[in-house]
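Taken together, the values in this text are just the output of simple stated rules run on the coordinates, not laboratory data. The structure presented is a predicted model; accordingly, all values stated were derived computationally and were not measured. Cβ atoms are built from the backbone, for glycine too; each structure is taken alone.
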Structure 1
């Protein structure tokens, strides 16, 4: 298919080459009219043989228009582009995890089929994330979803349909899985530093147990992957840890929140005494 991409950020840097490698043509990359955006867009455009345009010069003569802009800009940019050419028989996607296809209603009213197409994957500078095997949540018009499914299957990714009303919780699920996991790991570094381990060393030394924990979770599920003093019901060890963590109040609060979650969802011994310890802590 002929596909135009609106936005030149981290998702586009992964998406555009993936589309090209699976036989699609990237007609243009539409960027903001500022130096840094246009510079990023030109770099991407050279990779995928596309032209670079500012929104005011966009031709949008592709069959698919894929919006890869920040959530708060999707509706605004769509409304800015709605008068650029005809939208009948076109397909428009956006890739917000939390927002529904209704953000593209201005294009839907002009005849486009629209959908939200969100990859459950993290995209950060300095790391190239592939799309093979990545789940994509689809929501929107039936025809747009069918086209999205064809494109995503070409990546050997895993499309699935989600209800509009479930998108925010779906996105919160992803937030737990990546950004808040990184927040947890950043907290563990502060605990390591308090035990006189440098941050680079802490990062290096934690990787074996992290990798094994994720492998156990994938192979066995959360209950069988859960280990440590809570599984044993070792109230004395947990009490000592909480006492030591008074030196790092923020980490202590995270510890207590996760410990209470573990009591609720994971197998533990001595549950009543552990709950009393956790709930009695300020």
Structure 2
């Protein structure tokens, strides 16, 4: 199953955070792959699917922790006000950084490196990670589809061939879930985030602050490392500081992807592309 997840992720068909487990997001990714290849869409890793999910070795690869990696680590504040005072909302710990680098759940990274002392990480430490490179870009997408029921975002070319499949978190409140045809209006890499207390009416902290704040960029920014704005005010497709929760928890109205999937999507879309929400 780990090999299948890595093979799917290399093709831009995301099983969510790679964890080696046969979960619902892996099943959805297998169904997407099977449909793309003209197989019966069972979501099962059967013999025919395994044959087509060819994977180029190595499956795992050594990685050496660098001084740049360690320099990015900083404690993540827990309050909105403290976050707004940071210069950057970067990674909180090395497990988080390595998980994002390898599109993986930090639990898997830990399991692959049982002899590593994560509390006393040193520059030059070598770890083992899944080898997942950014999927190749054959062409720009012609349109995007988002399924509210399945919590999936997919990109297609002009001949309706599947280019990418990503788990997606959607709005918690049904009345805040847009439907129909929207369009991309802006694509921003490494965005900041405007905290608006009005968006968090149930948060005592937000109401006590009582004013808007600007939070700096970084993977732990509330919208992650990418903002793809839509032609409905305040709505967009974006990354997240908690990739392993994508598709399992709900958002405040936008469409949330793992940071690595949001980066890939940003290469596929263009200003004006249709986003069809079903």
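Distance in nm of label points 7 Å out along Cα→Cβ at positions 65 and 225 was computed and gave 4.1; which structure, 1, 2, did it come from?
Comparing all candidates, it corresponds to 1.
When Kirkwood radius over Cα pairs in Å is computed for each of 1, 2, the one that comes out at 19.6 is 2. Computing helix-only ellipticity at 222 nm (-39500 (n - 2.57) for each DSSP H run of 4 or more, over all residues; to 500) gives -6500 for which of 1, 2? Attributed to the structure labelled 2. With mean count of other Cβ atoms within 10 Å over residues 57-64 coming out at 12.2, pick the structure among 1, 2 it was computed from. Attributed to the structure labelled 2. Highest-scoring entry among 1, 2, by mean count of other Cβ atoms within 10 Å over residues 89-96, is 1.
Ranked by distance in nm of label points 7 Å out along Cα→Cβ at positions 41 and 129, which of 1, 2 sits at the highest value? Don't skip to the end; give the middle numbers.
Details: 1: 2.4; 2: 3.3.
The maximum falls on structure 2.
When relative contact order in percent (Cα under 8 Å, 6 or more apart) is calculated, the result is 11; to which of the structures 1, 2 does this value belong? Structure 1 accounts for this read-out.
Which of 1, 2 yields 64, 32, 27 for Cα extents along the principal axes in Å, for residues 49-208 alone, as computed? Checking each candidate, the match is 1.
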